[in-house]
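What follows is calculated from the coordinates using simple rules that are stated; it is not laboratory data. Being a predicted model, the structure only gives us computed values, none of them experimental. Cβ atoms are built from the backbone, for glycine too; each structure is taken alone.
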Structure P
Amino acid sequence: MNLEKYKQGFKPKQTSKRQIKISYIFVIVILFFYIFGFICFSNTIIHTPEFPDTQTDAIITLTGETKRITDAIAEFSKGMSKKLFISGIHRETPIKILINKTIDSLNTNKNIINNIDTGKAENTIENALESAKWVKDNNIKSIRVMTSDYHMHRSKLLFEYFLPNTVKIYHPINSPKNLLTFRLLFSEYNKYIITYIWINSGLEKK
């Protein structure tokens, strides 16, 4: 800014009260829709599986919690699917050990382990990508997707995007309703928004 203009009494243009008011209103509206969206997100979480007695070519479960893997193996042991794909790594217990322990705890045919495949994904996008590849490689036409209930919205968004031609049944796994789950739910809501924007922005195709 020219120093001479200040000497002549020039003052920078001040933000008007009207502009400040509009800014506040804008922030309040955005916050309202953000909170309203979180409420809708929370209230539309499905806690029970779709079509529990329907057979599929395979079951796909997404790692992240031990219960997802054990529940998926238990579901697989019912004989409603020919193959099970466990997408991702397991940080607490080596995946093979966890699979063997779970099968040993079930009153089922131990040979089902021969039809269980595992992946190496480290996040939900990688889960969907490696699942899509596994489905294609194994000529799978229909899948049952199993993951935690609070995680299902984002998983469904990605599986519909990366596996558009595969028949999908979504099978949520119930999570404990406590403060920790609420924090996870809030975090999951933010991740869902980011994923939704990412998919609809077209950036993935560039």
Structure Q
Amino acid sequence: MLIQADEFGSSVANALLAELKSRQIKPLTIARFQRNSSELAQAVRQLAAHNPELVLTVGTYQPLALAIRQGQQQGFNPVYAVVSFTGVSHLHRQLPENAQVYASMVVPAAQSQHPLAIACQQAAVRQKTNCDNEVALEGFAAASLFSQALRACQTQLTAGCVLSRLPELALDGFAFNYQPKRHQASADVFLYRLTPAGSLQQISSG
């Protein structure tokens, strides 16, 4: 495992470790690095020394892209798994050739034909901006829901009204079920393979 050394990294790592334990799997090693750091040599050496087939990662795209490149320079080229937080589209643009990367994301790819992605792309054209990555798409989804709730509460604009309206709302073709005490509107996960051709190949969703 290659984990960003902060509270978020620890939180996701603990969830990964719990899932692995439930399947009676123990990671060969856990290498850590400082967030947005370019000091990846020690972590890469630690991983390469154990030579895992798969490296689960938590981190932003710059250090992860650097770690993958440094690993390849040492003849270490495992399969990597990244999460939405990474900035998958940005990571993809920085990957060296022959990198093997899979991404689990909480929204579909921004350039896909999913109705939510199409709505984001159309809104981006109207606003003369872009919707070319999953971070922008997540922001669009959140803003769409919030603006719907505000419009529904315009005669009584209070936090209570907004929260009460959220469970009634819908997103373009995206399964959504917000509950005030649960705070997780979607349990969908989209799995993609980052292809050398520069596209995200969807493996599964749901």
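Work out which structure the value 91, 38, 31 belongs to, where Cα extents along the principal axes in Å was derived from one of P, Q. It must be structure P, since only it matches.
The greatest value of distance in nm of label points 7 Å out along Cα→Cβ at positions 61 and 101 among structures P, Q is that of P.
Going by distance in nm of label points 7 Å out along Cα→Cβ at positions 133 and 149, which of structures P, Q comes out largest? Result for distance in nm of label points 7 Å out along Cα→Cβ at positions 133 and 149 over P, Q: largest is P. Here helix-only ellipticity at 222 nm (-39500 (n - 2.57) for each DSSP H run of 4 or more, over all residues; to 500) was derived from just one of the structures P, Q, and that gives -12500; the source is Q.
Looking at FRET efficiency 1/(1 + (r/R0)^6) of positions 77 and 181 (r between Cβ atoms, R0 = 25 Å, to 0.05), point out which structure of P, Q has the largest value.
Going through P, Q one by one, FRET efficiency 1/(1 + (r/R0)^6) of positions 77 and 181 (r between Cβ atoms, R0 = 25 Å, to 0.05) peaks for structure P.
With respect to relative contact order in percent (Cα under 8 Å, 6 or more apart), the largest value across structures P, Q is given by P. Taking distance in nm of label points 7 Å out along Cα→Cβ at positions 69 and 93 as the criterion, the top-ranked structure out of P, Q is Q, with the highest value.
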